[in-house]
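Down below are the structures I want you to see.
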Structure P
Amino acid sequence: MTNIATNASKQRQRFLLWTALVVSAICNAGTSIAGLGTVVSVTFGVLTLLCGAGLIAHYRQR
C-alpha cells in the first residue's frame, strides 16, 4: 500500500514540476518581450532552472 502511495506522490510532484516549468518559462519569455524589469525576468529564469533541476533529480532517482 505504501508503494502505491509513494508512486502517486512522485507522479504528483513530477506533474507540479512540469507545470511550474512551463508556466515559469512562458512568464520568463513574456517579461523579456514586454520589457519588464530585469529582476522579474531573472526571477522567472531562476525558477525555470530550479524546476528543470528538480525534474532531472526525479529522473535520476528512478
Structure Q
Amino acid sequence: MKMHVKNIKVAEVKQSSAIFSGDNTPMGWRNVKKVNDGFGSLIGNKNEFMNGEQGVVKRLDHNNS
C-alpha cells in the first residue's frame, strides 16, 4: 500500500499514539498514564477561589515514580 501525503497537521498525540514515517517496526512500545484528581473544600476566613485553577504537587517517593 502506498500513500502520498503532501501536508499533515497534528493537533494532539496522546496515550499510545505515535507518528511514523518510512519503514518502521516499533519495539518496546510502552504507554504510561497518570491522572491526579482531587476533591476538597475551601474553608477559613478571607479565602478566595479564582479562575478555578488547581495544582498538584508531587512529593518525592523513592519507591515509585
Structure R
Amino acid sequence: MDSRSEISSFLTTRRAKLTPEQAGVPLYSGTRRVPGLRREEVAHLAGVSVDYSRSQEPPSEAD
C-alpha cells in the first residue's frame, strides 16, 4: 500500500468512528448516508477547505 492509500484509509476509518454528537457538529434534519462525520464537517472542524479535504480521500458512492 502506498502512502497516499494509507492516508486515505486512515482518514476514512477515523471519520467513520466519530459521531457528529461527539464532535459537537450540529445535526440537520434528514438521514445521514455515511457513518460518522461527513467530509465537509471534518474540513470545517480542521480549518481546511472542503476541496483539500476531498483531495485526501478518493470519491465514494455516498458523497
query: Quick one: helix-only ellipticity at 222 nm (-39500 (n - 2.57) for each DSSP H run of 4 or more, over all residues; to 500) came out at -33000 when computed from one of P, Q, R, so which one is it?
result: P
query: From which structure (P, Q, R) was log10 I(q)/I(0) by the Debye sum over Cα atoms at q = 0.20, 0.21, 0.27 Å⁻¹ calculated, if the value obtained is -0.74, -0.78, -1.02?
result: P
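Bear in mind these aren't lab numbers, they're just calculated from the coordinates by the rules spelled out. None of the values given here were measured: they were computed from a predicted structure.
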